[in-house]
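Visitor: Each structure below is given as structure tokens.
None of the figures in this text is laboratory data; all of them are computed from the coordinates on show. Everything quoted here is computed from the prediction, not taken from an experiment. Cβ atoms are built from the backbone, for glycine too; each structure is taken alone.
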Structure P
Amino acid sequence: MNSLKELKHYHSRFGFGLSLKDLLLFKESNSFDAHKNLEKQMDSRDFSPLEISRKLKPIRFKEMVGMEKSDRKAMIDADRKLVIEINGEWIAKMANTSNPLREKMSLFWHDHFACKPKTSYMTSSYLELIRKESLGNFRSLLHGIAKEPAMLLYLNNQQNRKGHPNENFAREVMELFTLGIGNYSEKDIKESARAFTGWNVDSDRHFKLNERQHDNGTKTFFGETKRWTGEEVIDRILEEKAAAEYVSGKIAKYFLGRPPSENLQSTLTRTFYESDYEIGPVLLAIAESDEFNSEDIIGQDVLSPVELLVRLERDFHLSADDNFYRIAIQKGLGQVLFQPPNVAGWPSGKGWIDASTLPTRLSLARAILLKNDYEVKTNKSFAQGEDLTENLSKRLKKGLQAKSNISAIEEAFGHMSYSDKTTQIANWLIPETVLNENEMIEEIKLLGFEGTKGALALIASLPEYQLK
């Protein structure tokens, strides 16, 4: 790879944008091996849990029964603050990691296996499973997710009992997680739901098979009659090539910004199925396809709110005393980690842009770099507690409390004229397929920003900065 256009595209899709460090390295060598870079990042030994994950403990709800109301509320509010801490630390990890591919795929799996964990302990357990397995084997990840307490409770499987099956969990496993609509029957749902009876959560918020609630009778699933277990149902689903097609197709759309062509989809299905659902070979096949670097792909997808936030942190080296600014941005743009709108996950592409979110997106850089006003509506469910809501509202009236460190950018571009540095920064941060230098120069004259920080605020306020 010897094109800056392709390098920027690769980092925007398989990471969170081209860092200044990688830009300068490329300018020195004028070459980049995407295949080697992907393989290096797919080394599972690189994984380490978030720091906060090491200190969390489960909330035992039975112990709360005899508590005073005020004590119970204080415990719940404290735990909700820990969820915000997990959110913030994951954002920081995405922005500062040397392995952005792991976090980028973790973000994909968080959407694919969309879930609203009830406590900080379950949030951490769910997230660390996804992060650990994000570049590994889908079969292993699926088995793990199916037994995650957060997912079992989110999909009501605690209500799935022998003689009174609840089909919600079984339906979503097939419809959203593996096969897609049309590749199973209603009978398959009913029978597999019986196989998942008794899959529950113990008082320590770990998976527990309740034998008394488990239906051990014969079930007919995909035409085969036997005493199916939940684990066997999952493995049988993955024998269907439709599962390989559905999941690899979603992965491809995530990186391409649109569904893959029939030829590429055929390649991905075969690759995924024949490797027994190894994720890495699928990513390599996407990155090395002709479609990935085509002109109608580069710069044609919209950054999700979380991707935009991470990119701002990565580009401008943001820091703050707490996570309120991160939560404010997520709320203002409509994507709060661990709070998907439903089990189907979040929108994608142009679905992120509307008359409300676009002005908010365009104001972010000025709010952070130039301390312009930035407002976002808050509510109790978002801030998770009255004190947090009030605190957040007060902070936002003063603007985003995040500090930027652009010393490295100053060193790289500060010696240039304002016009030249703006052009060079744009060439770094804006996809070349949508970069129009003449229009940008006119924008400079109209806005009248000054200095390197002004140039950064200008570039990051352009609609084109929202694209990848």
Structure Q
Amino acid sequence: MKYHWIKEYYPLEYELMKSYIQEGRWHIAGSSWDANDTNMPSPESFFRNILLGQQFYKKEFGISSTDIFLPDCFGFSYTLPTIAAHCGLIGFSTQKLQWRHANMHGKSKMPFNIGLWEGVDGSRIMAAFNGKNYVHEWNGGDLSKDTDLRNTAKDGVNHTAYRYYGAGDRGGAPNINSALSIEKSVKGNGDVEIISATSDQLFKDYLPFDKHPELPVYKGELLMDIHATGCYSSQAAMKLYNRRNEQLGDAAERISVMADYLDGATYPKSTLTEAWQRFIWHQFHDDLTGTSIPKAYTYSWNDELISQTQFNDIIHTGVGSLASCLNTQVKGTAVVVYNSMGTQRKELAEAVVSVPQKPTGIQVFDAKGKEVPAQVINWTNGKAKLIFSASVAPLSCSVYDVRFQKNNVRTSLKATANTLENKIYKLTLNSNGDIAPSLTNGQTQN
């Protein structure tokens, strides 16, 4: 996302940067559209975050990345290595685990400095859990003679340590002193050999991983214990909007593919991509988490709602297109119900149907002609809002026949301000609006 901004706002500098990438003077770190939180996003949006990032890198720079680069994030989910591996990535790095209050593994806050992280399905990526403090600036010293770095490397796998340098947490690239310090250290004659490398070079050097039994393996999640744990109950609206977009985006993708395949409707690639990009950007680890300043969320909410509108429009268009392939010849009004899930779904469906006069009753029938429970909620200006019980197969649409009744419906149901009664039961509400302890059976008087 940051590269996208540079392209939009600083086009001349962007072209210069592209030339640096081609010359090997500028290296891409990480694979995602933005540095996302890893605990709240759905697997689908996590995959798409990486997909969008990789597509941008390939289109703009002609390269692909191979690692997940998350110096700052509030813990890491067990699904991360699985998702990364299935995206063709080989490594992960962070420095955030040092921010834990308590040790996690014996006397350490992390399982190891360098090793393999195994995901929920057994997939593995290489992980560097100890990138050290990423706000530290190297100020002219010779790191080849650094005692702390030497001790860390001595205790690590194959006497290796992984370190960040730059100006993280405040923005900006490494300053001139840090850059000169690294150059000096690479040529240093101390006990530690300093290698200035890309964020993924270590992982590439250890391929294939199964040839390195010396690498320790960790299975599980990596969460924070105190730092930022309150973020999961902060800015609830942001989390709600994000989840709605995840659900709507998935539903929009599926109906678009079905409409394209069955009806020849054009797959709305550009609009879908734009909607995904807009809200996935806000899965950034200081945005979705609720740790930005309040004013930032006026922009975040706006973007979330724009994406929701785009996804909703695509869903309505897709269902309408698919409806032309279905048999909608019914006695009443045809209502098409779409199930975007991969499992059979049975629950109440809500619809708004045009009807000139206020209906006194309603009947709804499924595709087999079986009547299902239904109810008119309200009628206003020729529009009736109704609910009915719908059962739809996975990833499909079903047609329901809605028939309104104009004549009075004969029923034994009686309702007052605090009672609901039919020929079998009488239910009474107390002054608090709760169901009274007694539920009377009219047939037994109990």
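Visitor: Compare relative contact order in percent (Cα under 8 Å, 6 or more apart) across structures P, Q and report the one with the greatest value. It would help to have the intermediate numbers written out before the result.
Guide: Numbers: P: 16; Q: 11.
Largest calculated value belongs to P.
Visitor: While we're on this one: Starting from the value 2.5: which structure in P, Q was distance in nm of label points 7 Å out along Cα→Cβ at positions 223 and 287 calculated from?
Guide: Numbers: P: 4.0; Q: 2.5.
Computed on structure Q.
Visitor: Still on this structure, please answer the following. Which of P, Q yields -16500 for helix-only ellipticity at 222 nm (-39500 (n - 2.57) for each DSSP H run of 4 or more, over all residues; to 500), as computed? Walk me through the numbers before you get to the answer.
Guide: Working: P: -16500; Q: -10000.
Source structure for this number: P.
Visitor: A follow-up question, please. Supply the structure label, taken from P, Q, corresponding to distance in nm of label points 7 Å out along Cα→Cβ at positions 191 and 359 with the calculated value 8.3. Provide the component values of the computation, followed by the final result.
Guide: Details: P: 5.7; Q: 8.3.
This figure was derived from Q.
Visitor: Out of P, Q, choose the structure whose coordinates give volume of the Cα convex hull per residue in Å³ equal to 149 when calculated. Mind dumping the intermediate values first?
Guide: Details: P: 149; Q: 235.
Going through each structure in turn, the value belongs to P.
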